[in-house]
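J.: Multiple structures follow.
What follows is calculated from the coordinates using simple rules that are stated; it is not laboratory data. For clarity, every value in this text was computed on a predicted model and none was experimentally measured. Cβ atoms are built from the backbone, for glycine too; each structure is taken alone.
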Structure 1
Amino acid sequence: MLRLFVAVELSEEAKEEIRGAISSFSGALSGLRGLRFVSEENWHITLLFLGERDESEIHTIEETMREAAGSLKIPLRIAMRSIGWGPNERNPRMIWANADRPSSKILSDLKERLVAGLRKRGINAGDDKLFKGHVTLARLKDGPRASMPKIGALLHSSFIAHSVFLESSVLTPEGPIYTTLAQIDFQSRF
């Protein structure tokens with residue numbers, strides 16, 4: 001069994017802007033116990049978490065990814081707009097970089113195409129949670145504290161995603177190790 005997810009990777013420019021934004025407020029986080037930053041090479045936008053899957057399903061998942069990627073009628077432009085506590089400031093469990101609403105809508109549509117395509121092929125995947133495009137930058141172990149430092153930054157980067165990735169994830173005490181199993185490029189007409 002493999003722990004799988006489908007994701008879009010960030011451009012180097014977006015990563016650079018996020019890195020700079022984190023450095024602007026990282027001092028406010030220095031005394032916060034249980035905060036663990038995600039390694040930069042693991043930054044991505046998860047479209048669909050598939051959970052534990054049998055290796056025999058990989059071909060079907062790739063086929064579905066290819067179909068969903070081929071159905072896009074517009075370029076997958078992603079605009080990153082802010083960094084803050086997530087899922088919200090009242091119940092912070094992570095620090096994340098958020099995509100703007102139009103980007104989240106396009107990503108959500110792609111996710112729904114993946115879910116529908118997988119279900120059509122006999123693979124149950126997805127959930128009914130409202131999708132919000134984001135990159136997890138840090139996780140807060142043991143949940144929120146009584147008083148959390150104020151953090152936040154506006155982002156201005158935008159990029160066109162050229163591919164969708166099928167990733168496997170092995171959880172270790174040092175953090176997850178991701179391996180790319182498939183890369184499906186979007187239509188080159190963009």
Structure 2
Amino acid sequence: MIKYLNYDNYDDYVKHQSEKVEYMGKRLSDLRNNHYKLFKEEFQELLPAPFNQKILCLGARNGLEVEVLRELKFFAIGIDLNPKSNLVEKGDFHNINYPDNSFDYVYINCLDHCQDIDKVLNEVKRVLKKSGKFYVRLQQHSFYNPEKFSYECCFWNNIQEIEKEILKYFLFIEKKQSSWPNSFNILWRNKK
């Protein structure tokens with residue numbers, strides 16, 4: 001069963017997630033080269049040649065995944081509550097500021113930072129084209145541990161729990177072990 005960190009209101013959620021940027025900024029900068037390599041390997045493995053395809057990266061922070069996708073010739077755009085790159089626009093994956101049927105792909109690696117998974121999945125479904133695909137990197141589990149993972153706000157005991165939620169909106173295509181620790185890359189197809 002999916003569980004959520006309780007916030008008094010949505011503004012408290014946004015404030016909490018904003019604090020993460022300052023906390024993680026230096027760490028992400030130090031790991032940039034390693035992360036770049038991992039993103040590139042995984043995108044090359046799971047995504048076909050782009051042919052002018054548009055991809056939206058949710059929770060794109062410093063824009064690294066956008067940078068890699070652009071190098072691979074995708075038309076990539078990132079959104080984040082706290083963008084830290086000119087490749088990332090201010091935006092919220094609970095309320096994506098793009099019209100319906102805008103993207104061939106949507107990518108996310110921070111589903112555990114959602115306050116409301118159903119709202120996010122509805123938004124992803126809305127902005128994906130009819131033939132669009134949803135590319136998700138998921139952790140095996142997401143347990144609440146305030147000392148280590150203080151910015152996660154959505155939790156599951158095993159990957160099957162979160163997959164069950166995603167299956168309400170999307171059809172399963174492919175699942176591969178990720179190069180990132182305890183994670184899987186999963187590709188889903190829009191059910192439209």
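J.: Among the shown structures 1, 2, from which was the value -0.34, -0.42, -0.71 of log10 I(q)/I(0) by the Debye sum over Cα atoms at q = 0.09, 0.10, 0.13 Å⁻¹ calculated?
T.: Comparing all candidates, it corresponds to 1.
J.: Using relative contact order in percent (Cα under 8 Å, 6 or more apart) as the calculated read-out, with 35 as its value, let me know the right label among 1, 2.
T.: Corresponding structure: 1.
J.: When Rg and Dmax of the Cα atoms in Å, for residues 67-114 alone is calculated, the result is 13.2, 39; to which of the structures 1, 2 does this value belong?
T.: Clearly, the read-out refers to 1.
J.: Now, a different point. Can you tell which of 1, 2 yields 3.3 when distance in nm of label points 7 Å out along Cα→Cβ at positions 19 and 179 is derived from it?
T.: The read-out comes from structure 2.
J.: Next question, about the same structure. Figure out for me which of the structures 1, 2 the number -10500 belongs to, where helix-only ellipticity at 222 nm (-39500 (n - 2.57) for each DSSP H run of 4 or more, over all residues; to 500) was derived from the coordinates. Provide the component values of the computation, followed by the final result.
T.: Numbers: 1: -8000; 2: -10500.
Of the options listed, only 2 reproduces it.
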